[in-house]
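There are structures below to look over.
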Structure 1
Amino acid sequence: MPDFERLERLGAGHFGEVWLVQDHALNVQRAVKFVPVKSVTDPSDFYNEPRALMELRHEHIVRVEDAGRLNDGTLYVAMEYLRHGSVEQVYRSAPIQLTKCIGLVKDVCWALEYAHAREFIHRDIKPGNVLIDGNNRVSFQISGLQPNSQWMERPRPLAIELT
């Protein structure tokens, strides 16, 4: 069982909450999504997504580091923590400089290209899923977990009829 201490609630969605935690076993801070087991139709399916995301290792994709179940049945996914928050949070009160914006978009595009080359499609591209670390490195969060959803799927061939 992980030795997590919840420090700060970072956000919440339909299926759970994301917390900044101190992982005492490894002495690191992580962002952890906690999902009540009642929110998941089949808990064994819950692990398919984190397993797939662990394969996507790229400098501009937030790393999934662990997944499991707590003693009370709550499911969790632990990810690297990027301490400056999202682009949405950082640039909410002031306009972003064009050169900075171009750099952010470029980094997100590199991450998406990497994921697409591995046949994964992300369906929730938004500033709230683009995170910034202490060195202004941008990482795209493709771990916006929604149990039993199809936000990330293998692409289907596009059929175009020419007349």
Structure 2
Amino acid sequence: MHKAIFCLRLLILGICLLPGVGVAATYYWVGPPGGTFATATNWTTTAASACGATANLTAPGAGDVAEFAADCPNSAAMAGAVNVAGINIAAGYSGVITQNAGVTLTVGASGYTQAGGTFTGGNAAIAMNGAFALSGGTFTSTSATLTTVSHWTVS
């Protein structure tokens, strides 16, 4: 019995140490008005108190959550394909996030949560692979296909 528990713990530890496995990092938007989603310096991994705060060397990727908070209400443009674990648009965020023409958006298992701001879809596919929760702000879908694999909550 003890050997089985030890092996299970060892397996869990090994999985946690694999590259790309673990808890998603949260990236906070600190970009200028109309800044592009893929620009590394438009993001920080520490909650910012204002736009233009100390930025990172990378933009959020497939294992990360993109956070748009009230502290930096500047608008953002998805000018190239976006693939993130999740998107969170917080209450108090007043900017517009735009999916530019021809740009696909993939949101992973961490889901899409919107409590403020505006999301304006473009003309390319959006794939929601996690929950979708809309409690505030304005969400305008893509004119192409919006695919979901989980539940929707609109309140």
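Quick note: the coordinates plus some simple rules give every number you see, no bench work behind them. Since we're looking at a predicted model, the values are computed, not measured. Cβ atoms are built from the backbone, for glycine too; each structure is taken alone.
Where does the value 18.4 come from, among 1, 2, when mean count of other Cβ atoms within 10 Å over residues 97-104 is the thing being computed? Please list the in-between numbers first.
Numbers: 1: 12.2; 2: 18.4.
Here the read-out was taken from 2.
Among the shown structures 1, 2, from which was the value 58, 41, 25 of Cα extents along the principal axes in Å calculated? Spell out each step's value before the answer.
Working: 1: 58, 41, 25; 2: 57, 36, 29.
Structure 1 accounts for this read-out.
If relative contact order in percent (Cα under 8 Å, 6 or more apart) is calculated from each of 1, 2, which structure is the one that comes out at 15?
Working: 1: 21; 2: 15.
Attributed to the structure labelled 2.
One of 1, 2 was used to compute helix-only ellipticity at 222 nm (-39500 (n - 2.57) for each DSSP H run of 4 or more, over all residues; to 500), and the answer was -3500. Which one was it? Please report the intermediate quantities before stating the final value.
Working: 1: -6000; 2: -3500.
Answer by label: 2.
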